[in-house]
Structure I
């Protein structure tokens, strides 16, 4: 008969090995995601040497090379690509199991990685998330701000928030949170100097500040003769950041078109004036985009539902 406590060292050894294996898998996934030992080390808070040794130990345990290494680049081998798919799925299952436990009795917990537009994120989304975290202290957030279109799978984020209809790519899901009006506006000084446009055709004689996405000037949504259309105003200034567009318009550099919440205070104070309201196009949707290989995790579903509730209560406007 086995004596009490005789198998404790074995169990302890197994637990240590399992912890090392899980750490090695996490390091491998981060190296594959970021494309290098240095970038993975920065994300994980480890040294480059520790990351390299972890990968070496993992490859030795598996008996397979996971990466092609050269002085210029790091790429996955065929075995590495197959192992990455399995590891990613396994880690997602573990995160979801944790989320399910944390979501009992309405107490979601765990980390959510969210990417959002600069101006709209800081002005509208962040205050909502702050209130949510105060009410549910188990939630942890990693926030990034990007106006360009990104793939949440490639970027390793749980949720992307963007303006406009987002094409459903492979493995992506979308949900419209709210639809917001868009206004064409300019500063009183600009309008006093250049005149107030009375028609869409008059925009050809004005300076315009347009958004820039992947090097392409963005068009404005308008309504003419009862039909929706996209207008290409003169791109006097091309700017990637929404807050910078508003600041330039306030400085008198031209007309801009922005979602209502971003210019609400400026229109109320008079630093910007809305024009061509009779030609205002349909409202712009604010969409949530997330990897949809499986159903959204419980904490992500919780967040999406809360954001929709806040939007319906008018907190996005």
Structure II
């Protein structure tokens, strides 16, 4: 391990960099590369009063809400993409189970603008989007105003600067320089808007591999506080080039979270009593996980960066 290495275990990264009360960006890449392993570790470590931020983090947000980790959600959507309903979110909103949470609704676009303005270091960005919608009544970070340039009505989207962005990537070196591809969502702006970045990566590769393709180095190491090598850490969401989406797992979670007692059993089985991601994958079954592997490779053509 080099002197500049930022490699840490998942347990240490979450313990050192994500205290209770933090605002945490998760699932920035929409339905791809959701950092489930990181979220599960936060549940095991008993984090409380988190503000979780993201456009679409599928069932990870639902699980963290059901585990009592969350006091506020800032998102465009929370639920189960395969089934629609997030039962833990519904119980929290309708019955305060396991606790009351505050919900700040965004559209996907206004969430992107909030993080982009945070990345730029400016207080807000203007848009015509959401004019006439209920979001302006529900979200104080969206403010209607009159343009001083042409007197049009616009919406000012206030900047968001999360305390931590947790991003799953395909590969990174030990210093945190990372390659990622496929659906990027708001990951790049999220990394630049956040005060601290934790990378969870499928592979650790030599620095020369990252340097060989600089245009794919979308997260530079100087932004990164910790690098966690966690193959399979995004399951059941997909990681392009590594494994596909486990549709069956989402359906199983839907059935297993419908009732409170069923969710508590699910959480004990898949999170609380699971020591780490290796144990999680062993419980899932290595043949099942391997069956999600890439079926048809689609390699990119080499690029010549010479002069």
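Given a value of 25.2, 97 for Rg and Dmax of the Cα atoms in Å, point me to the structure among I, II it was derived from. It must be structure I, since only it matches. Looking at structures I, II, which one was helix-only ellipticity at 222 nm (-39500 (n - 2.57) for each DSSP H run of 4 or more, over all residues; to 500) calculated from, given that it came out as -13000? Computing helix-only ellipticity at 222 nm (-39500 (n - 2.57) for each DSSP H run of 4 or more, over all residues; to 500) on every structure in I, II gives -13000 only for I.
Every number here is computed from the coordinates shown, using simple stated rules; none is lab data. Predicted model, so just to flag it, every value in this text is computed and none were measured.
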